[in-house]
1. With Rg/Rh (Cα atoms, Kirkwood Rh) coming out at 1.89, pick the structure among 1, 2, 3 it was computed from.
2. One of 1, 2, 3 was used to compute distance in nm of label points 7 Å out along Cα→Cβ at positions 92 and 356, and the result was 4.6. Which label is that?
3. One of 1, 2, 3 was used to compute helix-only ellipticity at 222 nm (-39500 (n - 2.57) for each DSSP H run of 4 or more, over all residues; to 500), and the result was -24500. Which label is that?
4. Computing mean count of other Cβ atoms within 10 Å over residues 316-323 for each of 1, 2, 3, which one ends up highest?
Structure 1
Amino acid sequence: MALRRVSLAISSWIGRLGEIWVEGQVASLTRRNGVSTQFLTLRDTEANISMTVTCARAVLDEANVTEGARIVLRARPDFYTERGTLQLRATEIRQVGLGELLARLEQLKRLLGAEGLFASERKKRLPFLPGRVGLITGRASAAERDVVENARRRLPSAQFRIENVATQGTSAVTEIIGALERLDADASIDVIVIARGGGSIEDLLPFSNEALVRAVAACRTPVVSAIGHETDSPLLDLVADVAASTPTDAAKRVVPDLVEQSRQLVDLARRARRSIESRVDRERELMSDLPARLRASVRRRLDGEAADVATLSSRARRRAVGLVEAASGDLAHVRARILTLSPQATLDRGYAVVQRADGTVVRSPSDIEAGQALLVRVADGRFAATVDQGHGTLGP
């Protein structure tokens, strides 16, 4: 199919669409004197898409449109077959009112909040002493000067990588997101500051853009928002890890004050010295009184031990005496029994033991013969005897 036929087919299809309502931001505006048709470029800030719009001078004058304004227009799409381009032919233009903008921002705020992008638990802590600070701000802006000068006043060695971007207008969102991605990819950057001075709600709209809010939420590097004055509150403040009230406040948040830190170190050293000296003084007082307390403690310990020894000695003595007395009683009883049962006791009562010469005991008269020599043992000794034939006689 020939290109001309394709172009005509596209034009015919688009021509049947009729009028539509389109919203966007005026990226550029061209007014031509003496010409009834005026031209402007309408841009979608969310998708970085733009399209040419034509309209009558009266329509443009009635809407009082300026570059950067957000508008809603009623237009018919036109496809020019000769150039192969698509543009819009507007018949009515309306500026988006402040109330409508605020309502849309509030709706977007609720949506992003429901997704958890503003939750405190996802916010990252700022480093105490960043090696390098990334700064996104307008070129040669007051915000850049406030951040850099105040940071270096607090910490002269503070290092910056500055990304100058448009902070309002049609290209602001894409430029800020691009700078944010470059800084986040730089491993030397420890914290990123997005700063801009004050402005109207319309001027600060890029910092409430959904794409920018999501880009900040996806950063691995902590992000500090420093947009406008204390009364300004774009959505960027809610998603940033730290929301500074002003660019000057952001400088105070990202770097420590060297003078203040030095003063705190001196104060801590002084407090530590006083604490150590106080501890040493207390120990010295304790040591000075130690000999007397030690002697008293040793004396009390020795007295206690001596009392314990005396008590144990008395108990041991009583126990030993008791044991000896018991043993003496047992011994006397056993001795009495032994004496009672011994042959000597029998002899002491007048009995005698008669023995043959070989020492055997004579137990019966039939055991001896006449003339036999015997040995008689009595209580006090023994003597010899001879048996006579009749009754036996005592011999010498």
Structure 2
Amino acid sequence: MDLLLVTVVGIIALALLFDFSNGFHDAANSVATVVATRALPPKWAVWFSAAFNFAVYFFVGTAVANTVAKTVASGHESIAAVFSALVAAIAWNYFTWWVGMPSSSSHAIIGGLVGAGLSAGGLDAVNWSSVEKTAIAIVVSPAVAFTISFLAMFLVAALQWSTGWHDNAKPFKALQLVSAGAVSFGHGANDVQKTMGLIAALLVGAGYLHPHAGSTAVVVPEWVALSAYTAIALGTVWGGWKIIETMGLRITLLHASSGVAANVGATAAIFGATAVGVPVSTTHAAASSVIGAGVSSGRGANWRVVTEMVVAWVTTIPAAMGLSFVVYRLTQLPTAGAWVAVGSVLFVLGGAITYAMRHAVKADDVVAEIPAEEVLEEHQPVHPHLEGHGAID
């Protein structure tokens, strides 16, 4: 049997595992708000999100996939580079999920690719123009998401003034579902393409796929797209409940009205980035939107949790770079040493992942922490211009 083909198939499976982890790690981006406000039962919410994740397959192109695929410069793509990036990104995803910290799967995989490129060929092995897009998005997407969700709360307040709806009125919960569906669609549109880009880079490095003549762009095969969308949808259904707990319950007290504003901010940032082919962090956008909605609604934010998130955001790329750099070097050891070293890394990582998934926070654990409807009513934000208006369900 062709050893190269077996290796490529194995690494594609690893890429789909990363995609699966992206699904449950970043499912909180849209699920957290509807879970926290009881707009949907938690177990229904993940299926709702997964359906929109997968639906993207029928509508969206591959601009983000090409950006990711070109992170390692032409001539330096290799099976070892993609493998190292994946190991680093998967390890970081599972670690941050285990501690309940919303971090970026996007930045983990970009950091992994950069680390592998640097380890393989130094600065010249990295396509810095692709990295620059991601670096700009680290600053811009949270700022845009925060600002839009902050301003959206004023529109929500104006709607409440004109209708008399209270903060958890049924129309707001309906709007939450629409906006959460949009966030899930945006998550699928941007995040799935990262895995597609990785697999495309792997196939190019192995010689099974070639860029267009006179271009660095590649055509992502249909089977790659279909398998990637399936993997992220399955991961979303499995549910990253520890991060959903952080996003929905620990950053601020969300109501249906502020949940709508948060989803609007996240959707705007994610769709804008996808339109220009930037692999933006949906986690950064969603978390910043939740903070913006909380501050604007008068509920504020848990700044200790926010600080912890920012630390995770800042350390994601360097941590993934470092892990990937080391793993790549292990792959370059003499044949026997490389097999032993890489096998040991995979054994430890696989054992840690198995333990973590068997002892994960479950949906029922999160449900127990969600405030009851009457508690949410007692803690409704006070909008001065709404005083004197009746509340309507």
Structure 3
Amino acid sequence: MRITLGVTGGVAAYKAAELARRLQQDGFSVQVVMTRAAREFVAPLTFAALTGQNVITDLFARDTSGSANLESAVEHIAVAQRTDLLLVVPATADILAKFARGLADDFLSTLFLATAAPVVVAPAMNVNMWQHPATRENIEMLRARGVRIVEPGEGYLACGMTGQGRLAELEDILAAVRDALHLKRDFETETVLVTAGPTCEDLDPVRYLTNRSSGKMGYALAQAAARRGAKVILVSGPTALPAPDGVQFIPVRSAEEMHKAVLASFSSCTVAIFAAAVADYRPAARHAHKMKRTKAPLTIELEPTPDIIADVARHKADRLLVGFAAETDHLAENARKKLAAKNADLIVANDVTAQGAGFDLDTNIVTLFSRDNRETPLPLMSKSEAAQRILDELVRLRSLPHTASASRRSAG
């Protein structure tokens, strides 16, 4: 999700840098917009380095000749259309007045008028400015229009006075962001174990057997669970993806290594999601040296790898178990068989031959098969969105009578 972070000219502007970092840790993409006054307190380079994105500082960018760039003249519309939330931290009395009265003389105030996304502002200013009738009237006007106000706290202010006016705590601002975006914190009592990616089964020091899994679905699930408050353990085969922030990351290579890592972590989890594409077979013998090419046909003997889900299902107790089924035919039939055979609560099945649902894509088309005989087909959506829908289904399953009364295990 994309957040546009507006930074205005106040002493608390330096705290917006830490806020940008925290937002990224929660999985948000952050686009920073700074007013001219904000640049007197914090350099745009600070935010560019933190977010990896250019910082917008002017309504009209100039080319080398000094002329206004036509593309930049409508950039506020583009940013307004692609942002999921406008967050202004700190919000000065000046920007509150502009927002309330519909003035648009810089990029941020113009963006405010152009966006239909939720808006959250966290004011910070001198106590007398905060209590001034004009500021109070502007605040009430903005509230009436649906703007969420994170009220400043009380304490010693930079001006030397004591009273209400200091920027709210970052945790309170983050909570307002989650509330505005309807992000749930319904996994705070859960410890979620996720497997992701392929496994690599070595034939010799050079060659190995693997599959086309990118790990994107499993990583999206790990990140989504962490954002919803869970303690997350991610056991991943080799991928090109960076480990998500805020999770315990355990890298593995082979099915055997993944099996051991899962068994070691399973006792501490309350939910286990097996999104990894684990090799079903491995070479029966691993050659110590590179095998040389010959003209003779080559036969490789394969043996089954450990069945990870089957092994942990015997110790399932009240845990929720989720399996994945990547199919090329008879999707529903195969998914229901796997649901019963693995003693799972949910099977996430997808036809990997369908357009938009194959390997190494950012989108997926899945059907959820749950233990209470529900079949929920989901349309084409991003893997991040699919992850949220899968977690929603787990919340529903947890609420069913025979699980709601079950004792909860420690998240430690």
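The numbers here are math on the coordinates, done by the rules we state, and not lab data. The structure presented is a predicted model; accordingly, all values stated were derived computationally and were not measured. Cβ atoms are built from the backbone, for glycine too; each structure is taken alone.
1. Details: 1: 1.89; 2: 1.01; 3: 1.07.
Only structure 1 yields this read-out.
2. Working: 1: 17.0; 2: 1.3; 3: 4.6.
Of the options listed, only 3 reproduces it.
3. Numbers: 1: -14500; 2: -24500; 3: -9500.
That value comes from structure 2.
4. Numbers: 1: 10.0; 2: 22.4; 3: 19.1.
When mean count of other Cβ atoms within 10 Å over residues 316-323 is calculated for 1, 2, 3, structure 2 comes out on top.
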